[in-house]
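See the structures that follow.
A short reminder: the numbers here are calculations on the coordinates, not readings from a lab. Note that the structure is a prediction, hence the values are computed from the model and not measured. Cβ atoms are built from the backbone, for glycine too; each structure is taken alone.
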Structure I
């Protein structure tokens, strides 16, 4: 990938253009095959993604690194909250219930109630677990969830606080 500043905006090119025309250059075909020095003279610089640890860092804005003549991104450390919330699933809800997907077969009314109320029921990638998201456990459901929690069939978590 290459990056070029055009009309004071950063434009990312997944690949260099084949045809290219500027005030100083007119290439009917094969611009991408020209030496890197020509690309740089025309403002096309490589985009280099820096190494970073996704568990504790994220990428920031693009910037031009004049020393290395590349565009890159700054690496920013995640806050404690961002790290804690990474695997939450849906930040719009304050309660996450994790259960075996078999449990939904035993209590289909729970999944139906969730769907009727527009609440997310998300299956894990391997389909062995299901995650139910809500902002409150209704009083009429509390007894069932307490029973399932006590038996170890579910885990109830509160979203980490910011």
Structure II
């Protein structure tokens, strides 16, 4: 069975270094290598600058490149249309549902909430709580930072 990693931030792939009093963020190649070894597909999407994703792509090990699917700021900005802005939906919700669909990941757009209140029975997809909506057991959500990767099974897939 295919194993898929989903990162809603590029932060777990960066590390901060200080050299001669100058602090810079750099790509954490150990984290990239770990993801490439552990997963068949690695999906990374965030509002990080396109240049960050171009840098990641240029520095991926050649054999790992086909496994990575990168979604930079410009991808997310496509969803900032008048229709979305005029509504109550966060454009990132629409973008993330597109990413999940493109990658054939099972998820719920509307999920039933627990509780007795009849007015709040359903919750719309929210990328901030993506764990509650991804029901695909092939997916692992990855978070972390500064050299640490944290792996979590989506709540909806448990």
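One of I, II was used to calculate mean count of other Cβ atoms within 10 Å over residues 25-32, giving 16.4; which?
Details: I: 12.9; II: 16.4.
Derived from the structure labelled II.
Name the one structure among I, II that relative contact order in percent (Cα under 8 Å, 6 or more apart) of 16 was derived from.
Numbers: I: 16; II: 27.
Computed on structure I.
When volume of the Cα convex hull per residue in Å³ is computed for each of I, II, which one produces 141? Mind dumping the intermediate values first?
Numbers: I: 200; II: 141.
It traces back to II.
Could you figure out which one of I, II the value 0.00 for FRET efficiency 1/(1 + (r/R0)^6) of positions 41 and 105 (r between Cβ atoms, R0 = 25 Å, to 0.05) was computed from? Before the final figure, lay out each step's value.
Details: I: 0.00; II: 1.00.
Structure I accounts for this read-out.
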